[in-house]
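Following this line, the structures themselves.
Readers should treat all values here as calculations from the given coordinates under stated rules, not as data from a laboratory. All values reported here derive from a predicted model rather than from experimental measurement. Cβ atoms are built from the backbone, for glycine too; each structure is taken alone.
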Structure 1
Amino acid sequence: MRGLYDAGVPVAAVVSRSAPHADAGPPLAGVEVLGEVDGPDGAPHTVATPAPGDADRAVAAEVAGLVPAGARIQFGPGRLAAALVEALDVPVAVDSGLLADAVVDLDERGLLRGTPSSTALYGSSRLYDWADRLGRAGHGTVRPVEYTHDVSRLGSDPGPLVALNTALEIDRDGQVNVEGVAGSAAGMIGGHPDFAAAAARGPGLSVIALACAHRGRPTLVERLGGPVTTPSHDVDVVVTDRGVADLRGLGRGERRRALTALWGGAVATDG
């Protein structure tokens, strides 16, 4: 809405009194208000985060060791993000696409530096209440996508950006698929390629974290079963429940050998 407004497009809106006061920009003057809603009808949709499993915690423990104190981190919603926050023991800033409940845990542990930045909130009422309190104190967390996903800004703002992204599968060259396999759509691109590119090009680190297997099938594949979401040159480090493969500075053959070794030679060949 803010992008349309700034472009001079007439904007009409329904005001929700139950939604969090989380926008980081100035008030929008001249918006035509069609009506107001309150209570359950105006409340944002809530999303529960499942408890992390053993594989999530094993991956998170490895990833936490790659995050230096004072870094800016990007992470998405889900079990792995929750496990990562549990494993972190250094103060960090959050510069991300979505904010999930894990950022509240980070704040309550005293490890959150500054005001987080995101395009949207995606979690429970606990997250929305937390963001509302920040917003009403003048520290809004939600910004336009033109700001949050700007690769130039992400790569140059103070503090190295550590992009912590997951994947459905990765091939032996390091190409990543997060969108779907075997003709079945599982998600959308989101900010995956933006944050990975910014972290890989700047002083930070682009990390892809995933379990070695899903439903008994290796997540390392000879050929992706879906589109390439993020290219291999934007992947610095791959972390699994078996350990870490640092791909920085490796040639194509070296990358293939490093990833194959990380998976213990288990590679799916059917895409």
Structure 2
Amino acid sequence: MTSRPPHQDAPGLAWLNGAEDRAVRAALHRLCAAPDWADRLLAARPYADTGALLAANEAAVAALGPAGLDAAVAAHPRIGRPDPADPASAREQRGMDDADAALRAEMLELNLAYQGRFGHTFLIRATGLTATQLRDALRTRLGNDPATERAVTRTELGRINALRLTRLAESTATVSTHVLDTAQGRPASGVPVTLSVRLGREAPWARHATAHTDADGRCGALPALPGGADAARLTFAVDTPFFPEAAVTFRVVPGEHHHVPLLLSPYGHSVYRGS
């Protein structure tokens, strides 16, 4: 497996190192469904850099037993049929988007032949490959003997995990907020703020960070969001006469900054995307 150079300042790595086990485990499960793999990566925290994380992935994939490898592979959709609830697989299989009907039909036939021969889904690091390249790889690997194909599948799983872990560690999606007390006409300082994330439509919400607004009503030091987060939620413990808290949920766009101000009054509040 080929790893990328170390990145000591990867913004998502601090979250992976410091977040509670439950939140990190949920994020890792979205990347790879083998529980033993996640256990090993959790136990190896903290990571000095992305290179150390990728080395731990390589060791964890190599250590997977038959059941663990089967569990990891089973969670991946067929090439050409990504799971709509799994944005990672849809992104990785983007090369199939331009495939015509004939090629899609051939891929389905080849996938079924592969499943029948080896007993599991065809697994390949699809990122950057065209539909034709994916088809040709599938054709070639149908000629492998079971032992050889098992080894190739393990290698491909490690490559997919490495790509996903790098995205997780190097996530640059960020969040900030600003709370204004419109009744007083001034910033609201000392408001407790909780940032939660969701790693896919079907995933549970996980607490990512907590903070308080400063004297200017701002909360600008929240940690970068983990890679794979499709939505985030800010919960403000405002404790007004009517609202004990205010919450806003918004979609996450990888690589962008999300500034979400809150305008607060005793009996109402509003939010918007700022800059």
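For the read-out distance in nm of label points 7 Å out along Cα→Cβ at positions 78 and 126, a value of 2.0 was computed from one structure; give its label from 1, 2.
1
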**Request:** Work out the source of 7.1 here, i.e. which of 1, 2 gives that when distance in nm of label points 7 Å out along Cα→Cβ at positions 142 and 190 is computed.
**Result:** 2
**Request:** State the single structure among 1, 2 that was used to calculate percent of Cα pairs over 26 Å apart, giving 50.
**Result:** 2
**Message:** With helix-only ellipticity at 222 nm (-39500 (n - 2.57) for each DSSP H run of 4 or more, over all residues; to 500) coming out at -7500, pick the structure among 1, 2 it was computed from.
**Reply:** 1
**Message:** On distance in nm of label points 7 Å out along Cα→Cβ at positions 182 and 238, which of the structures labelled 1, 2 is highest?
**Reply:** 1
